[in-house]
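Structures are listed in the sections that come next.
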Structure 1
Amino acid sequence: MILPTLFLAPSPGRGRGVFTEVPIDNGTILEIAPVIVLSSNERAFIDQTRLHDYIFLWGEHSDQCAMALGYVPMYNHRSPSNCEYEMEWDTELIRIRAVRDIEAGEELFINYQGDHDNTSPVWFESN
């Protein structure tokens, strides 16, 4: 499920991103996407490709990884972000939810560190 008001568009300095055509209320679920779960052995191959930047650590012990479908791989990083992601291990789903009110035309961001307000640097940011 992807809200029909979401769309992909150029994101300055980031390639493409996910945007909204209409205002979104805090707490709104924007997307529920299935994932393809991969073993640690399969991840070794993924880590050698561009897909490495689009996978999520997966499982209660983070011993797997997952490739999300839908728009999920296209959400860019920001700290703090205006959205958060929630993982459902048993059903192999990722849910994207707004963590504040969002204006029409605004880009939707997730924090790649997990918590929307985590300020730890991510692997591609310089310190």
Structure 2
Amino acid sequence: MDLVEFLRARLDRDEQIARACSGSPWKASPSGTVSTDTDDPAYVATAENDAYAEHIARHAPSRALAEAAAKRQIVDEYEKQAWILGQGHRTPELDAAQSVRENVLRLLALAYAHHPAYQEEWRP
């Protein structure tokens, strides 16, 4: 598995989990609970304090989906430019820009360094 495949698989899983949890916006309350805009008690979580509740609500499924989409665009741009370079359209400037993009992918992959498929050679 290469770095691009690894990132795509992680983003697919992040998106899958977020979609399974989405539906209504999440909100934190001063009581340390996180709930959706529905009255369904299945969507209420109690946190130890207000900061935990705010953290959980801030990382709601809608945000996770937006982050996955943005990261996917970064991976797509890397692959598009790799294809262009592979067609022989190489200049020192394009190679340097691709090197920066690859480093960005390596930085994105750090969030998944605990995953068994992560390869230490990807570490920036």
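Given a value of 18.8, 60 for Rg and Dmax of the Cα atoms in Å, point me to the structure among 1, 2 it was derived from. Here the read-out was taken from 2. With FRET efficiency 1/(1 + (r/R0)^6) of positions 14 and 62 (r between Cβ atoms, R0 = 25 Å, to 0.05) computed over the structures 1, 2, the top value is the one for 2, the highest of the group. Looking at structures 1, 2, which one was helix-only ellipticity at 222 nm (-39500 (n - 2.57) for each DSSP H run of 4 or more, over all residues; to 500) calculated from, given that it came out as -19500? Going through each structure in turn, the value belongs to 2.
With FRET efficiency 1/(1 + (r/R0)^6) of positions 30 and 78 (r between Cβ atoms, R0 = 30 Å, to 0.05) as the yardstick, tell me which of 1, 2 scores highest. Please report the intermediate quantities before stating the final value.
Details: 1: 1.00; 2: 0.10.
Between 1, 2, the highest calculated value is found for 1.
Looking at structures 1, 2, which one was relative contact order in percent (Cα under 8 Å, 6 or more apart) calculated from, given that it came out as 26? Source structure for this number: 2.
Of structures 1, 2, which gives 1.00 when FRET efficiency 1/(1 + (r/R0)^6) of positions 54 and 70 (r between Cβ atoms, R0 = 25 Å, to 0.05) is computed from the coordinates? This value belongs to structure 1.
Every number in this text was worked out from the coordinates using simple rules, so none of it is lab data. Because the structure is a prediction, the values reported are computed rather than measured. Cβ atoms are built from the backbone, for glycine too; each structure is taken alone.
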